[in-house]
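These are the structures in question, set out in turn.
No lab work stands behind these numbers, since they all come straight from the coordinates. In this text the structure is predicted, and so the values were computed from the model without any measurement. Cβ atoms are built from the backbone, for glycine too; each structure is taken alone.
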Structure 1
Amino acid sequence: MVVPFEVTSYSNRICGELITPDNTRKLPCLILGHGFTGNRNERMLVDISRKLAEGGIASIRFDYNGHGESEGAPENVTVAGELSDLRAVLDYARKSECVDASHIFAGGHSVGGLVPIYLYEQVPEQIEGLVLISPALSLYHEFVEELTGDRLVSMMNGEPVDFGNFRVGRKIIDECSMLSPFETAASMQPEALLIHGKCDRNTPAFNSVLLKKLWGEHAKLCLIEGADHCYMSSKATGEVADQVTRWMQNALN
């Protein structure tokens, strides 16, 4: 069963879907966020939702502001804004008749795997665990290494810069220069699943290795052989979906 919903974050309409098996009882739920420039209908996220539903677990996929069907300008996207979006979606999940509010997990891919760390920092009592897929903890460096030539000049002048078909504003780069995600992660001990492609050339797999070191036995690290940042093959997305489902089922037992 798919239930569309809308919530409001910083005056933006945020669009999402609650996916559940066809039953009426309250279920544990994983909130899944997409990466920068992505959307909730990416194949890997859809595969995870489908596999979870087969295993009796609900999921929520949604579009962050400035992405997909949600409101907001891409050049105004920030981590703080996405954290606000995620908080609004969490509030929706906690009030849903389909979701067991005592068993809500948060996660996502890339930047969608960074924002839940800050959510957990704010409301650890509302999040049972984290599912972080190729988390973009080195986001600032990933941005600035692309700022060369005309892009550099435009950004210095405060103008948005095109990253493919997505316009990036100065606010998120300035913001990321002030973030210390590893320091934040070191202050917590969440139950977590860490998934990373061994061939990721966008976000270093060592990000997940370091998180595993910080969280020790509370975290499971899964490195996917041959997978890149976006897990482009059906084999890779299937393995991610299987890993997420098995880990959540074990965490709930």
Structure 2
Amino acid sequence: MVNKNLFLVMFLLVTICFASAFQFSPLEQTFEPSGEKATQTYTIVNDSDDQIAISLSVLSRDQDSEGNEVRADASKEFLISPSKVIVNPQSTYVVRVQYRGPSTVTVEKSYRLMAEQIPYSQGKSQTTQSMFNFLYVYATSLYVTPSETKVQIDISSVKARIDAEGNQVMDVTIRNRGNIHQILLDAELTIKGSDGSITLTESEQLPGIDSINVLARKTITKTIPWPEGLKFVEGGSYSGTLKYSD
């Protein structure tokens, strides 16, 4: 599946000496659990005039009930060759990554491949360097997909409540019944109550829902402001349907 989630790359900028920017690609890649496509390559580009040091690692990627990302070490499931590298100025380095986890995968496995720049002084004196250079970290998306995929997203519940600040809010529970992740681009949420329905199409109406990545077989709950035009009944009966762009 062509995934538009390329903006998940994260630059963690840290004030640290002896670092230069680099490029890392691709930002998302799909692996198969066995065979030729269980191994993929990544490219590091150092377009600076200094040598840089890069450390690579893989973390498993999960979600809690609110959709927050939860990570854990997954080094035993991958072989990265090499996992640490010095890249010369104005040059490119290709790294090979091989999935070595279970060969039978029925539900997509989600990971982050981390490419982290680490301090590398090249023997230079600290006094010759800026005190405000930046260290970059790329957190890219890596998926190990099953041979047969199923797409199914639904709204399992909609609840009306008053939050701690006294605001009327809506708790929307989204369930991914499929076996691959889904990104809810251009989300449209239709809510039905006993006195009518309303469709929310603007991203401002759907904070935390529009464009969220719901991992395979995960259920998450997002809280949004109560929409104007729909009668609020705390504890009332509501239902929802969701549309989004593939």
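Can you spot which of 1, 2 the value 18 was calculated from, given it is relative contact order in percent (Cα under 8 Å, 6 or more apart)?
On the way: 1: 18; 2: 22.
Label of the originating structure: 1.
Given a value of 7.3 for mean projected area of the Cα convex hull in nm², for residues 43-146 alone, calculated from one of 1, 2, which structure does it belong to? Don't skip to the end; give the middle numbers.
Details: 1: 7.3; 2: 8.5.
The read-out was computed on structure 1.
With distance in nm of label points 7 Å out along Cα→Cβ at positions 51 and 187 as the yardstick, tell me which of 1, 2 scores highest. If you can, show how the numbers build up before the last one.
Numbers: 1: 3.3; 2: 4.8.
Once distance in nm of label points 7 Å out along Cα→Cβ at positions 51 and 187 is tallied for 1, 2, the winner is 2.
Work out the source of 0.70 here, i.e. which of 1, 2 gives that when FRET efficiency 1/(1 + (r/R0)^6) of positions 107 and 155 (r between Cβ atoms, R0 = 35 Å, to 0.05) is computed. If you can, show how the numbers build up before the last one.
Details: 1: 0.70; 2: 0.95.
It must be structure 1, since only it matches.
A value of -12000 was derived for helix-only ellipticity at 222 nm (-39500 (n - 2.57) for each DSSP H run of 4 or more, over all residues; to 500); which structure in 1, 2 was it taken from? Working shown, then result.
On the way: 1: -12000; 2: 0.
Value -12000 for helix-only ellipticity at 222 nm (-39500 (n - 2.57) for each DSSP H run of 4 or more, over all residues; to 500) corresponds to 1 out of 1, 2.
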